[in-house]
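Novice: Structures given as structure tokens follow.
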Structure I
Amino acid sequence: MPNEKPLDLAGPLADLHSDALLLMPDAISVPGDAVPMPFHELLVHRSDMTSTLSRFHGSAIQLQVLQQTIEPTNILRAVVLRRCRDNQPVEYGAIRIFLKHFPDDAAEILRAGTTPLGTVLTDFNIPYISNPLGFFRMHTSIEIANSMELDSSGDVVYGRRNRHLTPSGDVLADILEILPPVIPARNVD
């Protein structure tokens, strides 16, 4: 993966934005063991980000959809995940969800755009395998900084490309996950 190009790292973000290279201009692959704490704890694992962020922050996580395209077989969206207790952004992401692998009632909730994917996977007991494709470091673009309510763009952030697979290997979701440059305090008020 060291020779991976920024557009390859962007995954579903490239499907949402023809200018994905401008959103991730200097993204470079980094080995998982080179991702510093606390980003390592939040990114280098084989679980969904919703439950990982919820455990880390001691708060349920809510979904804010920034942009989406819903097609009969899939959903493509840009999102911000936020802590429920204070509405603090804890992740910017882009995701393509393949609906044919979900029960109808779970697919309807996903179409509604009100519940994070990880919550749907848990609530419906949908078996999945989290398959991180790689980790990266980059400077935030203006759009990503604004989405995460950062004071300015250009901060160094870490993220990962991930895929959730069915036990038989079908892709449930293709995901780009980017954490804010400073992880909000995790102590519960």
Structure II
Amino acid sequence: MKTSFVAFLATFLISLSIPSYACSGVLNNSLRVLDSDDKKNLCDYSGNVVLVVNTASKCGYTPQYAGLQRLYTRYKDSGLVVIGIPSRDFMKQEFSEESKVVEFCNTEFGVDFPMFATSKVKGKKAHPFYKQLIAESGKEPRWNFAKYLIDREGNVVEHYKSSVTPESERLVIAINQLL
């Protein structure tokens, strides 16, 4: 009995020191993994700072993939997750075949942050995840590479226009404050 109490007490004390994060509404969405039939629930990223970006392979902002990858590499061990969601909403500047998106991202930019299926990110047909991002931020993407920053508790804390680069001082400071 004494051993059981000590084990219980140790487990209880450890649980107090580890923050637990409930999955918020915005992250409680499943997305299909890019060029796959697999689905992933974004609740898996609860407790992390999440940067969501609608991407495109044939856009003037496409070089931002390099900055997104550097940002992810630099901060992933501290709890940053970058999520890329290709979209054809803006002048169809994304490949229609997801296999080409994967090949392009890997070959041109060495992307290894999570990438999900090509989705609508604006308007009535937007993916439910994007509808929630828009509702919580009050901002709809106006072009490719718009960014949404989500804190560790799952709150959308900021929307950044496409022109705000991944390694801009403004975005990096905001990420560091949340980490």
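Each value in this text was obtained by applying a stated rule to the coordinates, not by laboratory testing. Remember, it's a predicted structure, so these values are computed and weren't measured experimentally. Cβ atoms are built from the backbone, for glycine too; each structure is taken alone.
Novice: Which structure, out of I, II, was FRET efficiency 1/(1 + (r/R0)^6) of positions 106 and 170 (r between Cβ atoms, R0 = 35 Å, to 0.05) calculated from, if the result is 0.75? Don't skip to the answer; put the middle values down first.
Specialist: Numbers: I: 1.00; II: 0.75.
Only one of I, II returns 0.75 for FRET efficiency 1/(1 + (r/R0)^6) of positions 106 and 170 (r between Cβ atoms, R0 = 35 Å, to 0.05), namely II.
Novice: Taking -0.40, -0.48, -1.45 as the value of log10 I(q)/I(0) by the Debye sum over Cα atoms at q = 0.10, 0.11, 0.20 Å⁻¹ derived from one of the structures shown (I, II), identify that structure.
Specialist: Traced to structure II.
Novice: Another one. Of the structures labelled I, II, which one yields -10500 when helix-only ellipticity at 222 nm (-39500 (n - 2.57) for each DSSP H run of 4 or more, over all residues; to 500) is computed from its coordinates?
Specialist: Going through each structure in turn, the value belongs to II.
Novice: From I, II, which structure was distance in nm of label points 7 Å out along Cα→Cβ at positions 130 and 154 = 3.3 calculated on?
Specialist: Values: I: 3.3; II: 2.2.
Of the options listed, only I reproduces it.
Novice: Can you spot which of I, II the value 2.0 was calculated from, given it is distance in nm of label points 7 Å out along Cα→Cβ at positions 42 and 162?
Specialist: It must be structure II, since only it matches.
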